[in-house]
Structure I
Amino acid sequence: MKQELVGDLFQKFEQACYLYNELECWRARELQQVLGYAEWRNFLKVVEKAKIACANTGFSVADHFVDVNTMVPLGSGAAREVDDIALTRYACYLIAQNGDPAKSEIAFAQTYFAVQTRKQEIIEQRLLEVDRVSARTKLSKSEKKLSGIIYERGVDEQGFAIIRSKGDQALFGGYSTNEMKKKLAIPDARPLADFLPTLTIKAKDFATELTGHNVIEKDLTGENAISTEHIENNQAVRKMLIERGVKPEALPPAEDVKKVQRKLEGDEKKLLKDVKKQKG
């Protein structure tokens, strides 16, 4: 395919994209023209095949193919309303996959939407990774803050470790910190939280924040009183999770958060280098 045609098609696909309910979409009537289909009825046959493919992959057709109306201009300068379909990026990808491979536009679209869909997946995965690293950092700060609060109330570092362990036991349905580490095959020298999924990290953080708040509000002192408070807060958080169908101890381990953090930092350094090269 000639470079000029590739550039032209790329620009057409980019310009055809618009936001529908804050979601990136394409109008079927416009995509029809971009993909080289002169007749709407012929293009609809491809759309129907794409809908079947969507259903076969387990996705909701209604989430990716939304019936809408579009105003089209008439020769007299007036306009009339016609049936149209709002298509997600995935829907466009399926249409391209079911289109006429003899058309150069279809050949380009297959690659274009496959690459763009993969880019979106990478972005979404990165956002999830950033969220997990941020949650772990927040938990560390909350635990450090709680440690400082209870130190002033007669609890030393060893006492804090005991309180935290009892909190874990309450959150994980009777499993101690060490038992959870064995259950999830976590190295002895590493913190349990470094391998927990984001939801569990945030659950631990919420319980820790509650304990810090209530220790001050209730003016609690001593290991026993603070330990009881921390256990009750973790039990309350667990109760909420269980009611929503989540058992913290049953969730699978996540990738080492330190490894995830190094990966994110490496990506940022690479991005900065690429930006510098472009400026240079």
Structure II
Amino acid sequence: MRLKLVLAYDGTGWHGWQIQAPSLALGTVQGQLEQALSRLAGAPVAAFGSGRTDAGVHALGQTVHCDVADERFPKIRDWRHALNALLPSAIRVLSCEPCPDSFHARFSARAKTYRYRFWQEPGFVLPWLAPFVWRCGPLDAESMRRALEALKGAHDFASFANAGTPVQDTVRTLYALELAEESWDPCLEQSLPCLPPHRPALRLDVTGSGFLKQMVRNIAGLLHDVGKGKIDPCQVPSFLEGRSRACLPSRTAPACGLALLKVHYTGVFPGSPGRGTGGLAREADREL
């Protein structure tokens, strides 16, 4: 029986999603999940994720599939509860349900949405948010939004790909890019603000057909320099035309600010032209 799981995890301290070597397996999210699945299934279980998040990158909606023996599945009353009882607290299974054998967490995906968070307040960062934001100081959000316009649609994103995972095709389609302000004071919802006045955080959501190695973090790094006035938004098209990482002058943004928000399999996703045929995920995608 094939199972579809949705995971959330704090990537801090893990060597990413994917097992890189047997000796380091339990230092990865995949290794921890496979250990828990194998214990419940009574046999080795391989888990296949929708993408390979890098060390320090988080997930709010990582999709995974695995196969367990048909006769074993009904013996566990609640797989989600049982898995969460075995997994470290930094890794949580949000859902676990049977799915068709044709479903593949990676190759059935139509699109993915990533979120990057910039913390603008220079005076402090909220302790419970520190592992999940880039503390970069004040940014010019309007200039950053102008830069995003040049990245929408289908482009050769070779300039936004770091070395390490060779691919033949570097064309990707970005359906939607949104930069919005966020308030992080939970008391505001009750009209009882308890924090001093501070600059709002910025949230970047990117939805695309697929992503090259550290592509989203390179987009975030570019936006940072645009927001700091180091790069003019009008220069962005020339970076794309360069088709080389050497043509992109900005740094790769830290992993801590990035999270895999959602993997889209059916329906209409942000910025999409409508329902499609599915299977847009590329074999060599590595969203880091």
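Each reported figure results from applying straightforward, stated rules to the coordinates on display, with no laboratory input. It should be emphasised that the depicted structure is a prediction, and the values quoted were computed from it without experimental measurement. Cβ atoms are built from the backbone, for glycine too; each structure is taken alone.
From which structure (I, II) was helix-only ellipticity at 222 nm (-39500 (n - 2.57) for each DSSP H run of 4 or more, over all residues; to 500) calculated, if the value obtained is -5000?
II
Distance in nm of label points 7 Å out along Cα→Cβ at positions 28 and 236 was computed and gave 3.4; which structure, I, II, did it come from?
II
Can you spot which of I, II the value 1.04 was calculated from, given it is Cα Rg over 2.2 N^0.38 Å?
Traced to structure II.
Consider the structures I, II: one of them gives 0.90 for FRET efficiency 1/(1 + (r/R0)^6) of positions 44 and 116 (r between Cβ atoms, R0 = 35 Å, to 0.05) as calculated from the coordinates. Say which.
Computed on structure I.
Ranked on distance in nm of label points 7 Å out along Cα→Cβ at positions 68 and 108, which label among I, II comes first with the largest value?
Largest calculated value belongs to I.
State the single structure among I, II that was used to calculate relative contact order in percent (Cα under 8 Å, 6 or more apart), giving 15.
I
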